[in-house]
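Below you'll find the structures, each written out as structure tokens.
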Structure P
Amino acid sequence: MVSKTVAYTGNEAIAHGMKQINPDVIAAYPITPQTEIVQIYSTFVADGLVDTEFVTVESEHSAMSAVIGAAAGGARAMTATSSQGLAYMHEVVYIAASMRLPIVMAVANRALSGPINIHCDHSDTMGARDSGWIQLYSENAQEAYDNLIQAVRIAEHPDVQLPVMVCLDGFIISHALETVTLNDDAFVKEFVGIYKPKHHLLDPENPVTMGPLDLFDFYFEHKRDQAEAMRKAKDVIIAVGQEYGAKTGRGYGLFETYQLDDAETAIVVMSSTAGTAKAVIDELRAQGQKVGLLKLRSFRPFPYAELAEALKHLKAVAVLDRADSFNAFGAPLFVQTRAALYDLPQRPTMINYIYGLGGRDCDMSQIARVYADLAEIVKSNQTGEIVRYLGVRE
């Protein structure tokens, strides 16, 4: 396979991946820091480089409604959003998943208001974590590009048929210039294939009803079917990631580990902060400290069994969340990771750090502090405060 290396922002990488996928329909509404994705894609449409029907709408709610209609009609449909845009879509985000429509949506993560903030945290997608969408998180522009291409195959797999969010940190990834290796157009076209839905509204020979009133007689069964599809998605994500890796040299799983096998303490984190943590690990390893990292890629489905297996040998674990649940006991990634480890006969001590809200920097010194805290917990056998806030003025 022919590939080339370019300098792209995360938004450019996502737009280029969309161009190579060449979906039938994209419905779009601009919102910072996602705007560039659909803006760039609109130039591809204007220049005749894609066959996409590009629908400009009056709101994010309308954008999701439009791609739902397109997908229900048998089209391969995509969109992109951020923050308040995702929140505005909230009603129809649930409908997309409930109708089992394989829509792919790029989300440039941005803090939810209020107060108004345009910078990165994960409160937007965490707010939609139980909507029925698969969620894949990206460390850098390369992963955002690769995740987008794989998302099409994952969403459209007959065992899944669920929409997928491809998440990238707003500004940190969406606007930062990085080196990205692009696949050639022919490879992407072959990899995603031609979408052939089994059921759709524009098939007069096999008429179907979508989105009907569904009361106590069948609603429960349909929700159970959704849950089973999410469970099956885990194996599909693994299989698609392995196939993609075999063909590109960039393999993907449910998560990535870094210096974890012989580690005594570790951090669990998602997205761009994993890169910062890797640099700190390299420095601490040079000093003889046995520290490691688990970077979660798939938050939905949540790989609870695989996570427990990967972390069971550790003495202490810090889970870093770029969102808060406001539940007075930990944030989303921490709560789920702690639950995943509950049945282990011997569990590592676990603490939660909420960090980076509203785009606040999380630098190497803060990550080093987390590892120092973990070392002290192991030494003293005292957990101390379980939920902590990293880099905030208390």
Structure Q
Amino acid sequence: MSTNGEQTLDVEAVRKDFPVLQRTVYDRPLVYLDNAATSQKPRCVIDAVSRYYEEINSNVHRGVHRLSMDATSAYEGAREKVQRFLNARSTKEIVWTRGTTESINLVAQSFGRSQIHAGDEIIISHLEHHSNIVPWQLLCEERGASLKVIPMSERGEILLDAYEELLSERTKIVAIGHVSNALGTVNPVEHIIQRAHARGIPVLLDGAQAAPHMKVDVQVLDCDFYTLSGHKMFGPTGIGALYGKEALLERMPPWHGGGDMIKSVSFEGTVFNDLPYKFEAGTPDIAGAVGMGAAVDYLDQVGLDAVSAWEAELLTYGTALLDAMDGVRIFGTAEHKAAVISFEVDGIHPHDLGTVLDREGVAIRAGHHCAQPVMQFYGVPATARASMAFYNTKAELDTLVVAINKAQELFA
């Protein structure tokens, strides 16, 4: 918590805020190390969603009765919290979506269809999640554009010299993950943005894995688009946000049509709503937005500096533990990493390892992590992934190692 401007973390106190962490799995205490897939929810988020449905459930923007006004106030208040969380200039720059995947698709379909033409190029990296690959592939196929991929090193780092060579007058957008979900690599996004902007090229950052773990200031970064997923940052599933610079969003056409994204409709034509509403068609996930706002409040209370410091300590500790084990190989050893460890154990398929660990109460992710090009780079079908959050402990990482040892004994 924050004290006199300094942020420290009382992990045991924080853990009490998360009801699910008190449960057992197969009569063992739950060790939840799958935070890159989805994070657990503190009681305040759960209560905020329940309170919305119990006390103010109503549609937003459309009613003059008290419940509708209260719902609108809570919904737009949550937007203001996300604006402050990212240090966006205005709530006009915060668009509610279902998450990072929809946010990227929105940019690809709206910005892309209006700005990208045959012969143009889009740059992504080899490290990307499928959500930052497939939308651009679809756009390229539709528009006759080309997708260019920045290669990666054995350590799991973007090759910046190759990036510089890919930039050209044909490049219309660069779309990069802030943090790799598969390896934990923290990409040098400041440099990437600076070099793109030197050529007048806009940059989208996939922030799904960054925003829950480090401070993000979109004005300092000077990115043109930034995406968030509520469920990665201790909020509800099915809600997220897109940050976009106001000038860019103003020029972009709507991508969904329907209610609330219009000012007026006739059979002769439609006048679209102002920002950010022209991108928000239909009844939104009001409760999800309220819950995401509560998650932002909670992260502010805990303090992202304290979060980053503790997670860095967990990463160092966990990496040392796994490095010391016979038959364990870690994938992704970038100089700058978030608290994600992807690894394999000799002679054990990651899915089998995940099953054994589950019986020991340890939840990890086993698979390609929606980053199949990364798996192909390393020549493996899948990895095991332990991804940490600020409520994890070193004792839990010790339990992970004990469980891996048990799996090794079973498959010996």
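Computed from the coordinates by the stated procedures, all read-outs in this text should not be read as laboratory data. Note that this is a predicted model, so its numbers are computed, not measured. Cβ atoms are built from the backbone, for glycine too; each structure is taken alone.
With relative contact order in percent (Cα under 8 Å, 6 or more apart) derived from the coordinates and found to be 23, which of P, Q does the value describe? Comparing all candidates, it corresponds to Q.
For distance in nm of label points 7 Å out along Cα→Cβ at positions 90 and 106, the highest value in the series P, Q is held by structure P. Computing mean count of other Cβ atoms within 10 Å over residues 42-49 across structures P, Q gives 12.4 for structure P. Can you say which of P, Q returns 2.4 when distance in nm of label points 7 Å out along Cα→Cβ at positions 114 and 178 is computed? The structure behind it is Q. Taking distance in nm of label points 7 Å out along Cα→Cβ at positions 34 and 66 as the criterion, the largest value within structures P, Q is that of Q.
Computing FRET efficiency 1/(1 + (r/R0)^6) of positions 282 and 378 (r between Cβ atoms, R0 = 25 Å, to 0.05) gives 0.75 for which of P, Q? That value comes from structure P.
Computing FRET efficiency 1/(1 + (r/R0)^6) of positions 18 and 202 (r between Cβ atoms, R0 = 25 Å, to 0.05) across structures P, Q gives 0.60 for structure P. When mean count of other Cβ atoms within 10 Å over residues 130-137 is calculated, the result is 20.4; to which of the structures P, Q does this value belong? Considering all the candidates, the number was obtained from Q.
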